[in-house]
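*Asks:* Quick heads-up: structures coming right below.
Each value in this text was obtained by applying a stated rule to the coordinates, not by laboratory testing. All values derive from a computational prediction rather than experimental measurement. Cβ atoms are built from the backbone, for glycine too; each structure is taken alone.
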Structure I
Amino acid sequence: MKKLLVLIIIFLSQSSFSVSQTYTDFVADDINGYEIKLSSFVEKGPVMLGFWRSWCPSCKEEQKNMQIIYEKYKNKGFSYIGVNIDNQKSVSKVKSYVSTMGFTFHVILDTDKKIFEMYGGSEEAVPYYLIIGKDKKIFSTHLGYKTGDEKMIEDEIINALGIK
């Protein structure tokens, strides 16, 4: 059974998949104490929620590339919110990591994984991201990250922004 689960995760990490999730608003504080209300970001344009853990190498690579993409498209209406799903034991490292990396996007802590689960996340599966369109529909979801995926992500963001 474990081998089958691993094969499914590997398969899904190599491709995108569509999940019939629905938009659900939430309010959470980011790591700097600012209140994040998802709907206030969605009103301005597409929002990408990126779920990650601080000890996950592919999550860290994705976060570095998302900083570049975020800077490139934030003035066009795109928002990126990093959602850290570390447990209480490792969450203390998140703020220093974000600061050291110079991330300028919002990062929230979801230690109870309510937001993660609300948007279809699975315990074994990170990084996981989804893009929500301004119309509050889930534009795309992806599981896993490998070098080069940033181009696919950027293309989806361009598409969600309606840029040609």
Structure II
Amino acid sequence: MSVALLMGSDSDFPRLEECVATLKEFGVDVTARVLSAHRTPDDVVQFVEKDGPESGVKVFLCAAGGAAHLAGVVAAHTSLPVVGIPMDNPPLGGLDSLLSTAQMPGGVPVATVGTGRGGPVNAALLAVRILALGDEGLAERLKDFRSGQTEKVHAKDAALQAKLG
């Protein structure tokens, strides 16, 4: 099982590296590709309908800015889960991308995460949750991750309480 991370431009990758790192932390194979809904639509369809699924892709993560049509185009060509990652590009700071990704017509679902630094990580974690439905080992690693998050918050609270006296 693997996840495909598609991005409309290679300039998005520096903000998506944490997404890749998160997937790898869970032992999830990830394929990253630059594919544009507008400039390489035939390549997008080829990858989504044939190449990706044949290589074991089970979830598509689609990052795009501006008009942000990549996730919608992908969702139109697959029955696999699609998660949109709206990039926070100028001039509108990601609002345009968020609305383009979230406002899909009925019958073409795209799960959408937030803009900013948390979006790519949350997209990876959502993909992990989806894959964990059919993988007990991955589900256990996800449970451990959640426990680790709880422990970190408790440690931070303890440090704050100690600081406050």
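*Asks:* Out of I, II, choose the structure whose coordinates give Rg and Dmax of the Cα atoms in Å equal to 17.1, 63 when calculated.
*Replies:* Computed on structure II.
*Asks:* On relative contact order in percent (Cα under 8 Å, 6 or more apart), which of the structures labelled I, II is highest?
*Replies:* If we compare relative contact order in percent (Cα under 8 Å, 6 or more apart) over I, II, the biggest value is for I.
*Asks:* Name the one structure among I, II that helix-only ellipticity at 222 nm (-39500 (n - 2.57) for each DSSP H run of 4 or more, over all residues; to 500) of -15000 was derived from.
*Replies:* Derived from the structure labelled II.
*Asks:* Quick check for you: by mean count of other Cβ atoms within 10 Å over residues 104-111, which of I, II is greatest?
*Replies:* I
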